[in-house]
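Participant: Scrolling down, you'll hit the structures one after another.
What follows draws every value from the coordinates through simple rules; no lab data is involved. In this text, all values refer to a predicted model and were calculated from it rather than measured experimentally. Cβ atoms are built from the backbone, for glycine too; each structure is taken alone.
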Structure P
Amino acid sequence: MAKKSGIDGFADLERTFKQLGKVPQTAATKSARAGASIAQKSAKANAPVDEGNLKQGIIMKRERRTKQGKAVFDVMMDPAKNDIFVKISKSGKRSYYPASQEYGFLTVDGGYVPGYRFLRNSVTENAEAIRKKIVETAGKEVDKAMRG
């Protein structure tokens, strides 16, 4: 005769997993937004102040969702302000001011001015803080969804 075996609390565990599957998309969205806001604040703080409105042009834009439960935000330059950021030289050559500040540029006499990397560094220097904020916010949202 075979012995019947079971796991104590398995029904509760199964119910909890079913509830986790019903966590709303807003949990992912709020978590991703909280992490991206750290990068956005850092980019604005480290943007060069020479000229142009770089600090006002840094925005956070949500990417189009492709998978349920996923949210991604880009910290980028506002495309609506391209008319401000595009510089046209006397010879008619167009240059994008934020790109020259981010990546660097060549001077008239052939020298190179390195970029500030304010957008890239906003993510790389704050990676741990961003990760912690995302996990913290996601935990709060999941707890709220499980209670409600």
Structure Q
Amino acid sequence: MIANTIDQEIKQAMLAKDQAKLRGLRAIKAAILLAKTEKGQAEELTEEAELKILQRLVKQRKESATIYKDQGREDLFAVEQEEIDVINQFLPQQLDSDAIAAVVARIIAETGASSIKEMGKVMGIANKELAGKADGKLIGELVKAQLGA
């Protein structure tokens, strides 16, 4: 479980006085604790649920980093980027766009999808198969391109 690893990493970061890493790890721990205490959460989080939390954290930080960069706030951009780097250490290796395009092409062939009207069906399968390995926005763009939109 990622939560156990995070606790150990926090201790190491504290001993090393690595503030950037500590900040990212604490953000992960807070998000996981919040998810565990949400209403209706009866049991431990699955590893898949933890990965979704991490992906959401990265997405939020990327959006913030983009805004900071556009506003010329390099100091805040650097902080967000450091946290992204820390969080990415706990995510599976991301596939490049060529590998994602190959998976999307295979799914389109298997489902027989031929028009943009069938994008939802292809996206559902692709998101499930590529969970944690690819950004949903990139998957969507590649599906659209291959279905001829």
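Participant: If mean projected area of the Cα convex hull in nm² is calculated from each of P, Q, which structure is the one that comes out at 14.7?
Facilitator: P
Participant: Out of P, Q, which structure matches 3.7 when distance in nm of label points 7 Å out along Cα→Cβ at positions 23 and 119 is calculated? Each step should come with its number before you reach the end.
Facilitator: Numbers: P: 3.1; Q: 3.7.
Only one of P, Q returns 3.7 for distance in nm of label points 7 Å out along Cα→Cβ at positions 23 and 119, namely Q.
Participant: From which structure (P, Q) was helix-only ellipticity at 222 nm (-39500 (n - 2.57) for each DSSP H run of 4 or more, over all residues; to 500) calculated, if the value obtained is -15500?
Facilitator: Comparing all candidates, it corresponds to P.
Participant: Continuing with this model, one more query. Given a value of 13.4 for mean count of other Cβ atoms within 10 Å over residues 31-38, calculated from one of P, Q, which structure does it belong to?
Facilitator: Q
Participant: As an exercise: relative contact order in percent (Cα under 8 Å, 6 or more apart), calculated from one structure in P, Q, equals 29. Which structure is it?
Facilitator: Numbers: P: 29; Q: 21.
Derived from the structure labelled P.
Participant: With distance in nm of label points 7 Å out along Cα→Cβ at positions 111 and 135 computed per structure, which member of P, Q shows the largest figure?
Facilitator: Of structures P, Q, the maximum of distance in nm of label points 7 Å out along Cα→Cβ at positions 111 and 135 occurs in P.
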